[in-house]
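Q: What follows are several structures.
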Structure I
Amino acid sequence: MQTEVIVVGAGPTGLMLAHELTLAGIPVVVTEKLLARSTQSRAGSLQPRTAEVLDLRGLLEPLLAELPAGESSGGHFAGLPVELDCTPWRTRYPHPVGVPQAALEAHLEGLLAERGVPVLRGREVTAVAQDADGVTAEWRAEDGGSGEIRGEIRGRYLVACDGGHSTVRRLLGVAFPGRERRMSAVAADLTLVSRSDKVRTEPGHFSEYARSANGFHTILHPIGPDLYRMLFGKLSGDGPDHASPVSADEVREALHAVYGPETVLGELRAASRFGDAVRQVERYREGRVLFAGDAAHIHMPIGGQGVNLGVQDAVNLGWKLAGTIDGWAPAGLLDSYHEERYPVAARVLRHTRAQGVIMNPGRDEEIATVREIVTDLLRLPDAHRYVSGMMSGLDLHYPGVGPRLIDLELTTEDGPVRASSLMRSGRGLLLSLDGRRRSVGDRADRVEHVLAKTEEDVDGAGALLIRPDGYLAWTDTDGTPLDTALARWFG
């Protein structure tokens, strides 16, 4: 099989990257080791910046339409009892948006199917070899009987989006430096036959679900009709081997210890173990192989950072890889993926480590005093704005690039629109707000030019050039000629 880009991994990162590439007309094949999507609940909501990014492509509205309306709850930092509010960041989504990871994956995979993009499930990559012209990935799959079938895919590039235990990374011998896990915990989806009054049945802030008792620390919260998600671990750190399956008896022990014997497990729908290892590849590009999502970085799963990072990795990389394949990308554009995204993940690794300490599951008295002080700080407007921007991804500002595009209310020749609706194509956008027509030269296939007016604050700018990932590449107030900015980002 021949294609332009091989994407290994059909999680949110891999599927979003495939979506971005197909928008640019780049042929892509997605391979996935699992035969079917995991039924276990993982990320239960999207951070505000992820919601904005999906809105840029028109993906958010249909997702919200498919889901029941729920109450909005603020984000959190280290489980502290302060709801993070992102309103000061001028976003339409001041709180995490209740779209589960599984719903996002299903929607993206459905769109790819409509476009004829193969998502080859049950294919385990067994070898990766690259040369000056491309990459070859060999795979194997069960044939439904006692044997197996094998094949290979050839592409100009391969992107590893195959998770924290990335097969591609291992096959290429790419180092994954960092810190080993120091704890092992369980995430489980379950039903209850009966429950004590210690079990919350209504949605609330994350901080309201944490409890510790009898040697266990737990977070138990409702995720659907009669369905709960439970995170738990032993405060001593003891427990079954990290690689062993999670048993129903293990879950029962934690339930009884924290919520009392009247809280009785019904069905254990799904369960897995997780830890607090912190790792990041040193380079996001190895020749014609690139890394994105958990294949590039792992951290303690706290605060909904994983999907946020992965989706933004994909949207940062997609247009740059497409431009490289199409031949218009200026020198260094593809390498800017590593330069921009590596520091972003490194920052998340730092603050998730800090959150792991501040959460204080062991109820250490010294750390408890730190929690009190940080809680007080979070109630100060400036500190609250800083932390909410950090946790949501709304404060992201790449070096040498402007901040994200605010979703302005605009009036164009065709009527009122939101700025985000002008970026559905995945191309760049030159937005003239002063009525003056400008030229994008011979780049009309990759940069759209729109004349519009707005009553909103744009810091005095008369024109904005926005990259396909939604970040400002130029304004007419920064002293740089427009053509210089166009050449830098669009060839």
Structure II
Amino acid sequence: MNPIALPIAELKPALAGLGKVINPKATLPVLHHVKVERTSDGWIALTGTDLDRFVTMRLEHPAEGPPMAVLVPYEQLLQLSKNCSKDERLLIETTPEGTVIRFALANNLGASKVKPFPVDQFPQVPRIKTESVPLPPSVRESLHQALECASTDETRYILNGAFIDASNPKAFNVVGTDGKHLYSANSFTLPIKLSVLIPTHKFLGWKEFNQDGEWQMKADNEHLQISSRRWRFITRQIQGKYPDWRVTVPNPADDKTHITLDPSKLETLIKLVQRIPCHDPDRYQTIGLEWRDGQFLLLGKDSDNEPWTRVPVPDIQGKGPEMSIFLSRRFLIKAFGYGMNAISLVDSMHPLRFHTKAKQMIVMPLRMDSGQPQTQQPKPVNIPAPRLHVPSPTPPQERKPMLNNPTPETPPASEGQKTQVEEAIDMTLLIRDKLNDGFNLLRDLSVKLKTINRDQKASAREMQSVRSTLRSIQGLKI
């Protein structure tokens, strides 16, 4: 039987891609294997999985031989490929004694036996029967940017991905949010009828996959497939209803102050933002934006007790009332990196809107105790884990929450005095903080218990090894 030939030049990047989904700590032995198969048409493909995701890579050229499939340990292929040069190849051959991998050894062929494992135990790759939809480069770019803005919080799993919103057939949107900032792009349409929720995964951002030609997408109610010229990625969709993200976006008619930056200066501006002093680098990474006397200024300081350092930004156009607003510089750098050169502001407590023609990012500001940024330190707008709602004890006017949870109206209070409703809100915020502290303690306790359990198991294994050694020594006769 003709062996399956795996050129090292193609095998090494294939193993790098398969390693994005193969989990070395998986409890099922079959998940540590790569399925190597030759189809009836002669195409050779390698597949790896973690049960929820499947990655398949097809070699460049078909080969002669009957169809066959074998399971080979991923680590065995990885180790053999490391010891081979790019112009060599591995030969996978089935013999009466079992499967062996042959490789160049001086002027001969060496052999590495493969521990037998039934092919039928490998999880079945889902077959999606819908038509393929091409994803143009602009949509792919928007998809990557939305994934970068998606949440990583497991308690908000519905937000752990990019949402392709097909509710408006004339204007699709790619959306990603973590509750503190929201990204959306809408300069495209796709021939699909149902919205798609793509979970975040490192394979989608892998350079080799992104440079392998145009992407094609398939989706059904359960799975999603994105394929390139030689690669195929299949994953389960995130199930559930995505929040109504549109309620977060401020109405452009409410914008009062507008700042427009020179698009060609955004990279230089990112470097400037990174050099601005930061008094809380481990917490909020606060930076201020200020429009005053016809100048656009960046605000930062080295420590809490210092006054704000103001750095003017050249080559801008601005109009509207003067105001100052604070936010995390991570979001500012991200917006500039996405090419968003326009900033629209309502006031210091409403969300900021960074935008360009086809993209926008909504960012929640950091709240101030006072209108004097020189003496007051900004505080973050905290968002509780179970839902996307941004409470505000002292709203100057009606505000929009980050997602789909309207803020109750509060009657005006006399100057220097809080109403009973405001006091009640302060109490709920205090209770929330206490609950969050309790959840954090429970999480730390869980991690500590897992560590203790792991150490105990390791000690038990070592003790068992010592006992076995002692029994073997007792059995020796002198």
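Quick note: the coordinates plus some simple rules give every number you see, no bench work behind them. No experiment lies behind these values; they were computed from the predicted model shown. Cβ atoms are built from the backbone, for glycine too; each structure is taken alone.
Q: Of structures I, II, which gives 11.4 when mean count of other Cβ atoms within 10 Å over residues 240-247 is computed from the coordinates? Don't skip to the end; give the middle numbers.
A: Details: I: 11.4; II: 15.0.
Only structure I yields this read-out.
Q: If distance in nm of label points 7 Å out along Cα→Cβ at positions 8 and 432 is calculated from each of I, II, which structure is the one that comes out at 5.8?
A: II
Q: Out of I, II, choose the structure whose coordinates give Rg and Dmax of the Cα atoms in Å equal to 23.4, 72 when calculated.
A: Corresponding structure: I.
Q: Further question: One of I, II was used to calculate relative contact order in percent (Cα under 8 Å, 6 or more apart), giving 18; which?
A: I
Q: Taking distance in nm of label points 7 Å out along Cα→Cβ at positions 40 and 344 as the criterion, which structure among I, II has the greatest value?
A: Going through I, II one by one, distance in nm of label points 7 Å out along Cα→Cβ at positions 40 and 344 is largest in II.
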